[in-house]
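Any read-out appearing in this document is the output of simple, stated calculations on the displayed coordinates, not a laboratory observation. Owing to the predicted nature of the structure, the values given are computational and were not obtained by experimental measurement. Cβ atoms are built from the backbone, for glycine too; each structure is taken alone.
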Structure P
Amino acid sequence: MKILFGELKEPVFGDFACLIDSRYVVDLSNVEFAAKKALNAWNSGKRISKSLAIEILLYYSATRQIEIAKKIAGKKRVIAVVLDEEKFSELDFTEENFSPEYDIELIKEHYQISEEEIRIAGIEKLPLLIRERIALFSVFGE
């Protein structure tokens, strides 16, 4: 498994990679955390979906609802969790260095993070608030 950041010429979806819209990514370590949780669930037979790519998207989204998780699927500027490097290499993908350009309002809405939580914890703790949602999903979602 490899995590990359870059742009796609055209939107794609497949079992060879999980593509997450970069507007929902504050920190790559959260993507890695969710991917590892999803892989553990997958390997232990406690999976939710029939696709590892969707499983990772569900964990990163912290939801059991595929339709909700698909809302954060990447279409252009993406974080790619690569599962099959050979098939992924066939994409017209331009790799870049990751620099967060997240949309705080989209993140707050998706993860149900309140303004009060951000005020108390501080914006610099946003990655931890997201990781908390992923961890709680992992514990209670299964």
Structure Q
Amino acid sequence: MAKSDIYQEQTLGVIVAVSPEYLSDHSDPEDGRHVWAYHVRIENRGNQAVQLLYRHWRIADGRGVTHEVVGDGVVGDQPILEPGESYTYSSGTPLATATGFMSGRFHMIAADGTRFDAEVPAFSLDGPDRPPSVH
């Protein structure tokens, strides 16, 4: 397993940090299967509670084949974060190529009813033999 850099972005006091990790023990490059885990930390540095309602991911492989994942919450949860709290989770994605990238957003609602998208920075999915880069 090879861990990569941490990619981070802040939107209206919500910080999203992502660290991708190539899972060589779940990958089979000869069969065109490359698997990554991605570890996400969402931190509320704002002055009111926020809730994550749904996620929207864009995933692209090294050939430019993309697919989108949209759904309620993350890993079956719609966490509420009070000011100063954070929430972490891990998930994963397979690709047919040894490189790719992901980006996305978390649709949030603040305690005062304001809705906004906390942006997830684009992050690189590069196999162990590839130099890290965002495509």
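Look at Cα Rg over 2.2 N^0.38 Å for each of P, Q: the largest one is in Q.
Sorting P, Q by FRET efficiency 1/(1 + (r/R0)^6) of positions 44 and 92 (r between Cβ atoms, R0 = 25 Å, to 0.05) from high to low puts Q first, with the largest value.
Given that helix-only ellipticity at 222 nm (-39500 (n - 2.57) for each DSSP H run of 4 or more, over all residues; to 500), derived from a single structure, equals -13000, which label among P, Q identifies that structure? Structure of origin is P.
Relative contact order in percent (Cα under 8 Å, 6 or more apart) computed as 28: which structure among P, Q? Mind showing how you got there, number by number?
Details: P: 41; Q: 28.
Working through the options, I get structure Q.
Out of P, Q, which one gives 2.0 for distance in nm of label points 7 Å out along Cα→Cβ at positions 12 and 68 as computed from the coordinates? Among P, Q, the structure yielding 2.0 for distance in nm of label points 7 Å out along Cα→Cβ at positions 12 and 68 is Q. If mean count of other Cβ atoms within 10 Å over residues 20-27 comes out at 16.4 when worked out from the coordinates, which of P, Q was used? Of the options listed, only Q reproduces it.
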